[in-house]
Every structure is written in structure tokens, then in C-alpha cells.
Structure I
Amino acid sequence: MNLNFIRAIDKWVGIPACFFVSLAHRVIDLFKQWRGHQPPQNKTPRKILFIELSEMGSAILAYPAMKYMLRRYPGVKLYFLTFTQNRFSVDILSIIPKEHVLTVNMRSPGHFLFSTLKAVVAMRKVQIDTVFDLELFSRFSSLLSGLSGTGMRVGYGRYHEEGLYRGSFMTHRVFYNPHQHMAKNFLALVKSIEREGKYPLVKEAISERDLVQPSYRPAEADLKSLKIRLAAVNPVVNEAEHLVLLNPSAGDLLPVRAWPMENYTALTRRIIERFNAVVIVIGLKGAGREAERILADVGPERCIDFTDKTSFKDLFDLFNLADVLVTADGGPAHFAGLTSIKNVVLFGPETPVLYAPLGRNTTCLFAGLACSPCLSAYNHRRTGCIDPKCMKAIMVDEVFEIVCGCLGNSM
């Protein structure tokens, strides 16, 4: 997936498309006024669609907003629209019925167009009445909201901010606050339908009590099965006192978020020298390069390359089986927040103020350089940085000290 190509399509196709959808909505509204059509008085939502396409972790952060709607409107039916490859992050929350999850397939342009049309038809067929666009200024998700046929369309509005035009057809435009956590931003979206007539939306403090956390509890049989698989790769697992997970790859889309490989190697060496531990390297298929480098430098005696060997469910089970995860900001960091694992998350181009995983077992490290964070909603998460000193500024000593504390042996 070429992220720059997607950005270009979103801009050069999305802007005119949003304009014409906005124009169509305006014409339809004027026609209804001319015909004397009165909007329905009962605006209580009955069927709600959440749209969050591109970020696996954002579905986790949206959990408090979804729980709020279930508490606030008993009997409401929730739906969710996401990319096919991110569907498991919705299913694992056990809050949206599987048959209510709509997907857009990014496998090819043909799959994308067909699945998008299918999703639009589906949301109109089930008569969604309220849609919450959780994306930060994506024009594609905005268009889906505009084509949904819903009476209430809620999304982030730019108000007087520069750029990021995505039409004028939202019935509730919420002010995106880049200074508070995304879970609170999502809660502001859902609360906006109760705060009409205020400008800008939403003039309310979001309570910490509303930040309810999801959890995942595996079956003991699944944990035993997973440990057997690990032991088949390296039998030392059976005698190790601790399992430490490393997720060294930040992916091909935003490699600027990665902590230097030599730091992961140094951290691995110090962990296995200090503790009776096995270090397990996880990640998708592309992360095998990083795993090979760690094992080549440190040796395979107390390390396991487990990249591209886990399903999403396996990954959640592994988080419950292991003691500590060290990872850059990304989907795995948020998944870990649903489990019992101690979660050490390294931030640089993005900030924990916005994206810290929910959960008490999380420790975030952020050097706070003057140029950080450089990825934001306002630049479509695009940065000119080719030397992420913000990640290099996080020292191995600092991370190792936290890992020691998690394993019960402070330095």
C-alpha cells in the first residue's frame, strides 16, 4: 500500500467529491423546505454506525464512546465500518455483533470499489439513523457519511483551521482537540448529538470515569497450546521465568516511528544477561528482517523469531502469556492494553497525550523534542523527517530500567 498515493487520491478526488456531495445535500434540503417537509422531532438514535477505517488501535480507543452510547440509549443497535484487514480489532471488543461489522476491502482497486458500494448499500438498507465518523479529516470516510442516508452525521470540523476541507454535509461538526486524548475526542463526538445549538461543539469536560477499558481473557487451553508452540521453536521457554516480547518493526507505512534496531539488540542482550528470560520477537511478515538481525547479534539460545507466526487471536493470547511488551506506538500497543501484560510504548513522531494506550499497565516514553510530534491530523500524518532523533533520544538504559521494574528487579 503506497501511503502517498492514498493521500493524493484522498486530496485530488476527495475534495471535489466532497464538494458535490455537499451541493447535493444542500439542494435536497432546499427542496424539502420548499415542499414544507418537517424534520422528525424524535432524534433518539436507534441504529448507529461508527466509521474508523485505517487504524487498528483507534477501534480500541473508541470503545469508551461505544459503551457510552449503549448506556445512554438502551436498546440502540451499533454497527461498525472498517477496512477488512482491521476487522479483528473490532471483533475482539465483543461490543459490535459480527453481522453488524461492515468492511471495505483494500486488496485491489476493483475490490475497493465493489466493497465500498456494497457497504453504502448495506448501511442504507439497514436504515442507519446516526453515523459517527471517527477518522481525523479523511475525505473518504466523510463521503461515506454523506452517502449513508442518515439524518445525523457527526464528524470533526475544521472550523477556522487551515486546510483539510471535507465538505459541509455533517449535521454535527465537532471541534477536534489535538491537546487531549483521542478516547476523549471520540467521546466528544458521541456527546455532540446531545449538545445542539452550541458553537463550537462540544463545550463539556470529558470525565475520566467515561474512559472504560475493554479487556480480553483467554482460555487456559489456548495459553497452554501457544506455549507448546513456542517451546517447539526453543525449548528454553519451558524453564524460563519470564517471557519478554519485542515488536521492533513500525511497519512500512510509518517507519519513522521505529526505535533504532541497535537499541533493540542492546536491550535484548541486557535482558537475557540479567534475567532467566526468553525474548520473543513479534510482528508481521516484514518484521522478519528485524528478528533476523536481533538473533544474529545476540544468538538464538534465548531468543525466538515469532514474526508472521501469529493470528490476531494468537497475538492477544501471547500478550496474556508474556510478562512485558516493548513496542513503538501502533496497533500492538493498543491491543496489549486489553490484556495483563506490562506495556512499554515508545513515542516520538506522535504523542502519548493523544495516543497513549488505555490501561493501567502501560508506561509511555516520549523525549519531548521541540519538533515532536510531527505527525498529526492536520498533515495527514506526513512528515519530512528522515532522521527521527526523537526515537533515538529514548535511551536503552531508560527502557531497561522500566523492564526491570516490570519483572520485579529494579536497577
Structure II
Amino acid sequence: MKKYIFITLLCLSTIVTSQEINFSMDSDYINPMGENSTDIGFIPLTKLESDIVHYTNKSATIKRFPNSLNKEKTAYGYLYFAGTKNSVFGKIITLLVENYNSPTATIHIDSNGNLDFTDDGKAVTLNQNTIINLTNNTNKNAVVNYKLGRSKIRKENEENIMRFYSKKFPKGKMLSATLWLTQQRMNIRYSKSILGGKPITILLYDGSMDGLFTFETDDSGDRIFITDQEINKGSSLLDYIRQGEPIDHNAVFTLHGENYRIEKASENGESISIKETKKETKIVFKKGTNVKDLKIQLLNGKETLISNHLKSNNYLLIDVGGTWCKGCVSQEPIIKDLFNKGLANIIGIFYHDTESSLSRYIKRKDIKWPVALVNKEFNDKFKISSFPTYIIINPKGEIVYMDSSSEKIRAFLLKNK
């Protein structure tokens, strides 16, 4: 009889611990760089001179303009948005900026990408804190959020910036960079919740910028990170997102001493559920992780270990980026200066590039350190979805610092040399 009672209690305990635990997510979207970040991207503006707009080397005709638009005082620019399937410019949508030289310019958003500006709802007035919401065309409850502002480029920097962007937009009359807009992606859904009476923080990252948080996503797409740490949303959240997992049943997190796996996630990120599991977490992209045995294949075809590039008296900097990444390219001079001054050995890891594009880049930029195209082993370890990412490794092979700012990397190396 005692044995029978014991088995019954054990079964009941198993049922209880394997129950789903549900969480409703706050509707709080913030910038991955942190709620208080001043880091921005630019939206170059081109003067509207006809019914035709140009994006890189492609041109298209606007079908319908907003009512009463003053074309003489209108410019156009673009935003990345993957939530529309039939955009004329792919995953790019067009903005018409009326009275572009006014602090309170009017922004008309072609949110469905069809270049008909009469079927997209109301225009937005630019101010100090303009947030726009782009609705996914297939799920009206899923949104992408951007914070827009006015460029504060100084006159002395204008020429260099315009020269860089003119290569991307060779057609049309580009306006002065002092008139451009700025954008911040507000693509992290942030929520504080309670698990077993104790606090946890949940971050959902919309890496694909389509407003959806989907299971079985690719490694550079949407992510989830859950922690029992207190996360200050005013500071950079990139370290946490780098530790995030694709949103599927293999995503496991340790919370207050127990491991939990993701059971469900609503497509628009409004809710998630978790279950206890015996699976271990796979998070390796964090400070203290030893990566000296990680293999990479250099562009010259030779396979090498991280340990082969470690020196007893110096740090190793892994520069993760791409030749297509404006932020990576613009910060390259600082990385080169660190290398030339001997503050760090460097390995460059390039995502979404080819041997030919990388070879041209090395020659053009006179890169002297080893470079590699990302391989599966590196991608599986780090799951990087934000570029650039800089990783500092100490002589023992341990990760000691990570950031997206070359200035902060330089400050760390100078302080710890």
C-alpha cells in the first residue's frame, strides 16, 4: 500500500511540474541599443522631381499621391520593412516627406509598398519623438515600430556622409544631409513577469523586421531571451539578444535554478508559454565562455583554431560584420588603428558575403589581418544577428567583452592594455 501511494504522489508531482506556464507580453517595444540610446541610422532624402522614385539602381512610378500634396516641397526616402509581400522595392517601403526643410515635416508612408499613397491611412507629423507603426499585411495585430527624428549632422561631416550614401543612391538629386531623417528600430518586445513568485524578464527580438515572432526561424532572424536577472532597458540590450535563441522548442533558459523550454509563442508576440525541461541551455555567447577550440576556415582555404591566434601578451578581437554593412564599414578605420598600434590581434568574420566580394573588400580597404566567411560552427556558437559585433578574447581564450561600438572596444583595450 505504501508503495502504491508513493507512485501516485510521484506521478502527480510530474504532472504539476510539466504544466505550461503562460505569460502575457507587455506592448513595450524598445531599441536594441537601449531605451536611452542616441545611436541612429540615416534616411537619406532625394528631391521629388517627377512621379518617378529611385531606389539604388531601380526606378518606379508613383501610382497615386496623397491628396493636396505640395510636390515642390517634397522629398522621398526609404525604410526597411519585411511585413509586406508585394512591395515594389522588395523589403523596402517609400516615404514621402512633405515640407522636408521644416522641423514639423509631414511624412506619408507607403506601408504596403504599392506606391499608392491614398490607401495607407493618415500621415505623420515629425517631432522630437515620432513613433510610426507599420502593420504586417498578413497579420493586422503584428507591427514593426520605428522612431524617426531629424538629422543633426554637422556641416563639417556632411560631405563625407553624402559621398558614402551617394554610391547607394546614384540616381536622383540627393538633398543636404542636414535635412535627412534618422531612424531607430524599435524591434525588441520587452516584458517583466513573475515565475513562482520571483521576477523574470522576457525579450522578444524581431530580427526579420516583419512584426512576427515565429517558430523555426533562421539563425539571423527572430529570437527570444528569458532571464531571472534585472535588465535595465535604458542600457544596451545587445548582449542579451546575442544570448537569445531562435523561437522554437529547443530554446532553453535557466530561471531561478530550473530549466525551462519554450512551448508556444503567439505570432505577434503578445504571449508565450514555457515548460520545465531536463534539457540543458545552449547559451555560449556570454562573458567567460572559452572559445579557443572553435574552428574557422580562412579565406585562403586553411582551417584554423581560435587558439592559433591567441598571444600571451595581447587580446584577440573578432570583428564580425559584412561588406554590405554600413556600420561595419564606417567603423573599420578604428579597427585598423587598433591593429596598427598593436592593441589587439584581429580576425574578421564576414556574414552574407562571397569569396569574390570579400576579396575585393580586403584589397580596397588594405586589410592585413586574417579573414573568413562565417561557417556553421561559428554561427551555431554565436548566433549573431546584429552587425557589427566585436568580441574580445583574452589570452586564455575566454570572452571578456562584447559590443557593437568600435569606440567602446578601443576604450576597453586602452584601459586594459
Structure III
Amino acid sequence: MNILFFNRSFYPDVESTGQLLTELCEDLTEYGHNVSVICGRSYYLGDKKFNFYLQFDKYKKVEVIRAWGTKFLKRFLFLRLLNLSTYFFLAFIAGFLVKNKPDVVIVQTDPPLLGPLGIFFSKWYKAKFVYSCQDLYPDVGIITGKLKSSFLNYLLEKITMLSFKWSDCVISIGEDMKNRIIGKGIDKNKIFVIHNWADTNTLYPILPNENKFKTKHNLNNSFLVMYSGNIGFTQGLDKLVEVASRLKEKNNLRFLLVGDGADKPNLEAQVSKLELKNISFLPYQSKEELNNSLNSPDIHLITSQRGLAGIVVPSKIYGILACGKPFIAWVDKESEISHIAKKYNCGIVVKPGNVEEMIRSLEWVFDNQSELKKMGQNSRKVAVEFFDRKVSTGKFNKLLEEISL
């Protein structure tokens, strides 16, 4: 089968959507498929100089066409839209230049305007069209308050609904997201839940004395709370700065934010203004260093703004589970992450933005570390059985084979 993906992020990008798509494409080629990806330039890693607006490349067995695009600062909406628009235009041109005529065209939601490309090229090539949702738009922008243009919201809603209706199937990354999509009037029978994942062979528990990450960054002899991932507007991490400020006198309690994103400069400014010594920042870690990084904290933090259940499902949870670590989830009670925490007893759920409840939870885990160990053991079991890379990519392969019959 010939498969064509559209998604801005792909290897060597360190964003989760790019890493997940890279692993999915690798596995699909192992199932015997010919896979092509039309992606953009990396935001976080230096890439090759573009001699032309399209660059033809090969990643392992995957055909890659990289579309040149502007790389303005993402924290300004207009500039972010300009970045996405330049990628969209050149991705459209690239769609005519793939080597293998696709049997299936798969569009992901990075950026959210790609749906029409999937519709167009599925008709052009007489291929099946799969709409794979990592986020729901314009919902995420409306709830976070970052999309205030009624015209832009209207446009995104129309594009999303067209993508749902013209697709042969829709992939949701959680049951909560599936329920949201059904609520938009989409037939539940065309929606398939395939969770994001972690590779439990490369992410796994290690002993503290084998982990050089904490030593390298002077994090030994502390009870470490880590947030690792995109530091964007939907995470509500400004509240974490308030929590750190309230707990600054608690000995040996440290907070570490690992990653990058549009809200990071604002958070760094807040920490500097408050002169907090118990919270620090590190950039995204390389894939080679990720296992050490994720194994470093005593407990992980997963955050999401109130009302985002079913609109986003933070994929960081699967790496946390794979490393056998417990977590505190600052999320809606009806969210996928809340469901996992309660069903498998591997995490604690706190109402989004509730600073008092978060402080109480952190004080409890600080004093009950034996319970954390049990939660961590549960995490690893859940990851291997339900959220391993081969489990999810195998489901993806099975679905593609079924819709192609």
C-alpha cells in the first residue's frame, strides 16, 4: 500500500507530533507499505540549507519532501499563521510530486488547515482519506483565548467539519476526543480511537544511581517535580509558578520545566521577577537523553487548562508511564488522562488551575513516597500492555488495511 502523510512536523523535529509520526512511518514501512511524508522545517533543530523551496530527502525507508516555510516567532498569532500558510502553499505543490501514487492520504492537525489538502489529493489520486486528530480546532484556540478572531474561528470550524465529513475515517487519540467529535454531529462508526504511545523498549525504568541527568544538572538530594513537553498556552503553567512561589520554603522540593514553546519566555520572566530559586528550565532533551530525563523526577506533572478534555490529549503521559513514574494530572475529571490515572492507580488528579489542591497533593506525595513507588510500578505495567508503540502502530496498520479493502 502507498501511504501519503501531510504534517508539518517530522524527523528531526523534537515536537511530540513529529516524533510520533516518525515512529509511525518507520513501523508502517516494516509492515511493507511505501510511505511518503510532506513536512516542513524543524523549529528546534538546525536543518540543511534550502537551495529550493522543496527539498527531497529520505529518512530510512520513508520518502520525505520538506516544504520551505517562514520561521518567525510562534508566540505571535499573525506570525504563526504566516509560518503555517507558507508551509501549506508549498505542501500543496509537493503533493503533486510524490514518487508513489498514494492509496491512502492521511492528514494530521499540525497545522489545523491541512484538511483541504487531504480532501483534494484523495480525489486527485482516487485514494482513501484519513483525518487524524491530535487536537480539535478551533475549540483549543477558543478555550485558551488565543483565537479571538470570529472570522478565523468560523474558517477553522468549517475546515474541520469538511475534513470530518469528507474523510473515510477519523482517528481520535482518546475516548474523550471521540465523544467531542460525536458531539459535532459526526457518525460514531467512522471514528476510531488509537492512542498515542511510547516505545517501552527505549523508555524504561532505570535506577537512580545509573542516571547521570540529575548529577549533570545539580538535581541530586532534592524531591523533583518535572514538567516535560511543550510549554505552550494550553498548559496553564503560570499556575505552577504560583505553586512554586507558595512552596519556596519547603526544603529540597524542586520544580523543573523541560521543553520549549510559545509561553516559555513569559514563564521565565515571572520566575525572574519573583526571584524563585526552586524552579528552573531546560530545553528539549535529545531522543538519546530522553530516558534519563524522564526517569529523573520523583513525580511528573501533566497540565491542561480547564475545558480542554477531549480537545487535546497530552502525549507526554505515555513516556511517563513507560519509565514507571507516577504523575499528578492538573486536568478535567472527564479527560483521558484522568481516566487512566484512576483506572490504573498510577497518578493523582487535581482540578485544573486549583492551586490549593495542587499544593495539598504535592505535600502528600512528598510525605508518602512509598505510595509513589507503587504508582510507578502500575505505570510501567499499563504502558507495556496498552500504550506501547507496537500496540498503537499495529492498530493503525490494521485500520488502514481494513479501509483499503
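Coordinate-derived values only; no laboratory data. Because the structure is predicted, anything quoted here is derived from the model rather than measured.
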From I, II, III, which structure was percent of Cα pairs over 43 Å apart = 15 calculated on?
-> I
Can you tell which of I, II, III yields 21.0, 64 when Rg and Dmax of the Cα atoms in Å, for residues 31-254 alone is derived from it?
-> III
